[in-house]
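Alright, structures below, take your time with them.
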Structure P
Amino acid sequence: MHYPPKVALSRLVGSLKGISSRRLRQEFPAHIRKYLWGDHFWSPSYFAASCGGVPLEIIKEYIENQKRPG
């Protein structure tokens with residue numbers, strides 16, 4: 001993802017969570033209820049990392065391996 005360097009990452013994530021939550025609630029109101037954290041769709045936390053030019057295939061492999069108990 002590319003975004004302007006002047007935008008705080010926490011603000012970007014907050015906007016993405018807010019917009020996606022609002023759209024999902026509008027489109028799937030009955031289905032969404034079972035996934036809420038209280039009244040919230042998303043957890044208040046987030047994780048961000050930089051991968052600096054690593055091929056997407058390597059990133060995909062890394063993410064897929066996170067699902068397996070080690």
Structure Q
Amino acid sequence: MPYREKVKVLIAINGPEKYIARVDLDNMVKTLLDCVKGILFIDDKQVFEIEATKHVQEPAGLMVGIRRL
């Protein structure tokens with residue numbers, strides 16, 4: 001790590017309905033990719049696939065996965 005090849009990023013955001021209803025998923029994805037740049041991969045240009053979901057579910061949390069392509 002960080003990966004240097006093409007990657008797929010998987011993101012799941014969980015939380016109470018009030019929170020999930022107002023979360024803008026595309027903004028969360030962009031922010032998260034910026035936060036892990038240099039840690040999980042060198043640059044977000046390497047991201048060729050993104051799978052992002054949000055769920056009304058407790059406990060609240062964030063799950064991030066990464067896979068080389």
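Read-outs throughout are calculated quantities, based only on the coordinates presented, and are distinct from any laboratory measurement. Because the structure is predicted, anything quoted here is derived from the model rather than measured. Cβ atoms are built from the backbone, for glycine too; each structure is taken alone.
As an exercise: FRET efficiency 1/(1 + (r/R0)^6) of positions 14 and 54 (r between Cβ atoms, R0 = 25 Å, to 0.05), calculated from one structure in P, Q, equals 1.00. Which structure is it?
The read-out was computed on structure Q.
With Rg/Rh (Cα atoms, Kirkwood Rh) as the yardstick, tell me which of P, Q scores highest.
P
In terms of distance in nm of label points 7 Å out along Cα→Cβ at positions 30 and 46, which of structures P, Q is highest?
Across P, Q, distance in nm of label points 7 Å out along Cα→Cβ at positions 30 and 46 peaks for P.
Using helix-only ellipticity at 222 nm (-39500 (n - 2.57) for each DSSP H run of 4 or more, over all residues; to 500) as the calculated read-out, with -15000 as its value, let me know the right label among P, Q.
Numbers: P: -15000; Q: -7500.
Only structure P yields this read-out.
Could you tell me which structure in P, Q was used to calculate FRET efficiency 1/(1 + (r/R0)^6) of positions 6 and 38 (r between Cβ atoms, R0 = 30 Å, to 0.05) as 0.95?
Traced to structure Q.
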